[in-house]
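The structures considered in this document are given below.
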Structure 1
Amino acid sequence: MRINEIMSRDVEVARPQDTIQDVARKMRDIDTGAIPVCDGDKVRGVVTDRDIVIRAVCEARSFETPVTDVMTADVEYCYEDDDITAAADKMAELQVRRLIVLDHDQRLVGIVSLGDIAQQGKDKTTGQALEEISEPNRH
């Protein structure tokens, strides 16, 4: 099965000029812990709830701080035609629970989570990925 069969296509994004408060509200409203930061349809980074806590709250930054100041610029992703097992393996290797999904022109087309993979009945794949994601930091 391919990623494009299980990914979420309706992805809420942040713009580079959005503040961390704007993004935190989006996270709350759509109940997600990661939002891609896009300039048009090109991904510039991803901001997670952890980024906001570690890079903004712990450093006592203003709520008006641009999201680009706290986002993770080194974006991990998969392609829409990748196999779900390969995506789960990548999540395990990187110890992440979500990957943004790009087309081969590097445009954002969706997001896939470990939960999306789990819903497809790939218990062994999901279990192994979750076990590796949950290991103490290997990097």
Structure 2
Amino acid sequence: MIESDTIKLLRECDAGIKMGIESINEVLKYVDDSRLHDVLTKCRDDHLGLQAQIQEMLDEFHDNGKEPNSIAKSMSWIKTNTKLMMNESDSTIAGLMTDGGNMGVKSLNKYLNEYKAADEKTKDIAKKLIKQEERLVFQVKDFL
């Protein structure tokens, strides 16, 4: 049970972190304020570091990880591009990042509760990812 829950939690972290990185990359080209650009770039870089750790752990289990849900990806892309077409501003970007970060925190906490038997190292990775998302939401508040 421990190995099964560990792999499942790692997969969810993998999918979530991929979604977060893609979302940040999607909006970076629209950012005007250098401080917001720095916040987003730092978050993306932190995510990339955690993604490497997650991939290393998945490799130990001979698992390929998980891609984000294609419907969720499509809906995110549509929402992002529609909102930016209507109002291409740092405030819009901060709102999108807040929504995405909050959704990530909610999902990851759900998976932490669902996969209680996961090993502590994997739980710690999920908690680090949650902290990164919470930090992003806090840091972009000034741009709302």
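Taken together, the values in this text are just the output of simple stated rules run on the coordinates, not laboratory data. As the structure is a prediction and not an experimental result, all values here were calculated from the model. Cβ atoms are built from the backbone, for glycine too; each structure is taken alone.
Quick notes on this one:
- Comparison of 1, 2 - label where mean count of other Cβ atoms within 10 Å over residues 67-74 is highest: 1
- Top of 1, 2 by FRET efficiency 1/(1 + (r/R0)^6) of positions 19 and 91 (r between Cβ atoms, R0 = 35 Å, to 0.05), largest first: 2
- Cα extents along the principal axes in Å, for residues 35-106 alone from the coordinates reads 41, 28, 13; which among 1, 2: 1
- Highest-scoring label, criterion being relative contact order in percent (Cα under 8 Å, 6 or more apart), among 1, 2: 2
- When distance in nm of label points 7 Å out along Cα→Cβ at positions 27 and 59 is computed for each of 1, 2, the one that comes out at 3.2 is 2.
- Which entry (1, 2) yields the derived value 2.2 for distance in nm of label points 7 Å out along Cα→Cβ at positions 51 and 75: 2
- Answer label among 1, 2 for the case where helix-only ellipticity at 222 nm (-39500 (n - 2.57) for each DSSP H run of 4 or more, over all residues; to 500), calculated from the coordinates, equals -8500: 1
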